[in-house]
1. Output the label of whichever structure in P, Q, R has the greatest value of relative contact order in percent (Cα under 8 Å, 6 or more apart).
2. Output the label of whichever structure in P, Q, R has the greatest value of distance in nm of label points 7 Å out along Cα→Cβ at positions 4 and 196.
3. Can you rank P, Q, R by distance in nm of label points 7 Å out along Cα→Cβ at positions 60 and 260 and just name the one with the largest value?
4. For mean count of other Cβ atoms within 10 Å over residues 252-259, which of the structures P, Q, R scores highest?
Structure P
Amino acid sequence: MRFTSIIDAIGHTPLVELRSYSPRTGVRVFAKLEGHNPTGSLKDRIAKFMIDQAEREGLLTRDKVILEPTSGNTGISLAMIARVKGYRLKVVMPENVSPERVDMLRLFGAEIVFSSGEKGTNGSIEVAQRMVSEDARYFMPYQYGNLANPQAHYDTTAQEIIDDLPEIDMFVAGLGTGGTLMGVGRCLKDHNPQVKVLAAVPHPGELIFGLRNLDEGFIPPIVDLDLLDGRIVVESEDAFRSTRELTEREGIFAGVSSGAVMACAKRLASRMDKGSIVALLADGGWKYLSSQLWTRSYEDMGQETQDMVWW
């Protein structure tokens, strides 16, 4: 395919059947590989939609500085688009994020304000909101409450899935901001009300890179729990094991939230007599290499992994 810029190359990601994950004839499992987006994650989609919408509405002009709380993929996606379009970007991040995140943001020219690592992304949100209230130069897309987030997935991600697999029966994705599940889920149910939409969430008190458990506090404003047919709790060790298994069995190098999603997809497939499941793999594994997930035992990772912020 031919595009006029890297921004236009966002989306159009492959849907790949995972034959080794089929427990029986008639049950098919597919992976939507969002790591094939330009910066390596599905967040390229929402960054494009949020910036395009802000430009149309006159909220983002050349005198503004884009400001976003992040500790992961959304900041990197915004940084890429800001670089191409010529905007300044400042991100607020927990001080204990992975080095790959920091390096990629700086590579794209983003300025970084570090917030308390102990408060995680909630602390970053507080700092960014205070900065916006004190300085009119800033424009904050705010992925957690921006309706362009789920709309990006309604208009693009879900449509791609329907085009490639109109007979889909179940969709499973990780619960982070909620934009993917809300946008894809609503579109799939408009396509076929019988499609089940399931969220992979971490066990309370455990960290799975990219996911959050809503029972622990902050619920993103864009989340409509009535749209979900269920939430499947995944322990961190199962997510780590499934991430490595995905590489070993299917040659797919994905992030840890994808491992959690695949653990859920396997569980769902084992209960089906027939049907098709689509598991959304949010990003590639490149930004997680410093965790040594693929080379260390799960036990050895211990508290060192739990102390890092990745979503």
Structure Q
Amino acid sequence: MEYRRLGKSGIQVSALSFGSWITFGKQVNNKIAKDSMAFSYDHGINFFDNAEVYSRGESEKIMGSILKELGWARDTYLVSSKVYWGGDIPNQKGLSRKHIVEACNASLKRMQVDYFDLYFCHRPDINTPMEETVWSMHNLIQQGKILYWGTSEWTAQEIQEAIMVARQYNLIPPAMEQPHYNMFHRKRFEVDYYKLFRDHGMGSTIWSPLASGLLTGKYNKGIPKDSRMALEGFDWLKDKTLTKERIEKVKKLGVIAADLDANTALLALAWCLKNKNVSTVIMGASKLDQLKENFRSLDLVEKLDAGVMERIEKVLENKAEYPIY
């Protein structure tokens, strides 16, 4: 396993990490969840990602029970959660001081840990002043309930505003962003966040590196019954992800992967790992064999030389560069 600094912070995070979105409490039973976490840990993964909204808290309960059962030393792993969607009535969601504090306490209880290494504002909240949100996250750090805080799916402008508020009041700024990043979804990460990485040393814990499974190639001939796209309530994800154009590109990427003695999923993961601004790639898995296979992506990165990257870009046709005038 390779370990990378989380931005300019002092902690080391495994290049591959494990997340529970969709799978825990929905796609996999508790035994598969436990086996997946145990395998990940035994093979060097030290970061496990979660959120209050995942399966309405059930995902945190499952992961917390597994952590307690496995009994790992607390200084050998990092665990996270996210705050925003806690419920449907007023004050159960958003980034107000009330919800941040109550959500953090509830998540800690479900996860059965004393603190979160990383705690994310899951989405920006236009109804709460930035000062209130930054102060609230700072106070959680002062109380020892979280060690680092970050954002997820915020715009570069919103992150910059949070950094400036922290500077104004001498508070602790966000240390990382958790963005949606993969071969098909890249402009915000590569262009909009450019100055955040360069000037502020932001870390990144990217999610959906396989485009919700599209980049595995399993949707090339339809939708498997056991896939997330077949789950009830995920029509929005299916309609957004499974386009004819993208599927054709996945087939072409499969040819490049085969030339490297790999598959499309490994190529997609290695492509993400190749980016120097990626601190860690969060993987999800509904099958243990699938998780084991994904570890091969670490060895594939060095094969992605300039020639291979050029071949990939010709297929994707979506590269955007920071404008230089």
Structure R
Amino acid sequence: MAEWRAWHDRFVTPDGRVRDTGNNGIAHSEGQGWGLIFSAFFGDRPAFERILAWTSRRLRRPGDRLHAWRYRPGLAQPVDDPNNATDGDLYIVWGLLAAHRRWGDARHREGALAIARDLLRLTLRETARGPFLLPGAAGFETPEGLVLNPSYILLPVFAELSRAMPNGPWQALSAAGLDLLRRARFGAWGLSPDWVLQPHAPDAPLVLPARWPPRFSYDAVRVPLMLAWAGQATHPALLGAVAFWTDQRWPQPPAWVDLISGVPAEYGASVGARAIAAFASARIAGRGATVSLPSVNDSRDYYSASLLLLVRAACADSGTPVADG
């Protein structure tokens, strides 16, 4: 509970906006979703309702139940890009379903399913390799194929939705996602990229799109977290990430690595990323392995602190023992 309060006091405004302190204080649907997950997990209903109210009031898109991905305070029009971010909407769904389990309010479950239905309506694409959710409703379909974000393959959320919407495509999305993560591995360690292009031809190799640096970086660090959370302890994308983080050639894991050149960042991974590495290593080691985690206050910014709190939630959900370190 102290860790939740530390995160809340640093990053949540009194009206329920989650501030990205490393990015000029903007809000994301991702951060709002994490705030909902954390407040439901730690049983803080007043905070949950404040975060939910702000999210619905400021980010809800007209015409559907999805949310604009970014809010920039101080602008005359803070929502300057109406596109959604599929991971943000999935995190909001996850938070709503967690709230329904904890407090039994049917409105939370109904809200989660309404968002999920619109995600399927607006972002689901069937391919020869199975179904995928686009990273957003607009802008990710090209003549060459679909641009996908591997960190948006949120296996624990798909599992929750499979129970809540048993007739939905969630198990198929999980299977196609696991297959993509097996194929989308690059560089010496076989790491997940932040972004990848799935060509229309099912047997064509995956491509690193030129629009983004070809890196295992701030997005892709969430891939091993979600694999470990889902119990996929032998998945090659998880094993590759742990091999990279524990490589003896550097005194501490780099923040990112270029998947083509192999050149790493000149600075180290954040506290949150190192927490993911510790959790993933414990899941590989098996039952009884303990994860040593620092405090949220040891993280310099919102993103690192959020990853750390996600790891604490994952440890509790998976029964992984935690030692405060």
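Laboratory data are not the source of any read-out in this text; all were calculated from the coordinates shown. Remember, it's a predicted structure, so these values are computed and weren't measured experimentally. Cβ atoms are built from the backbone, for glycine too; each structure is taken alone.
1. Greatest value across P, Q, R: structure P.
2. Largest one: structure P.
3. Details: P: 2.7; Q: 3.7; R: 4.4.
With respect to distance in nm of label points 7 Å out along Cα→Cβ at positions 60 and 260, the highest-scoring structure among P, Q, R is R.
4. Between P, Q, R, the highest calculated value is found for P.
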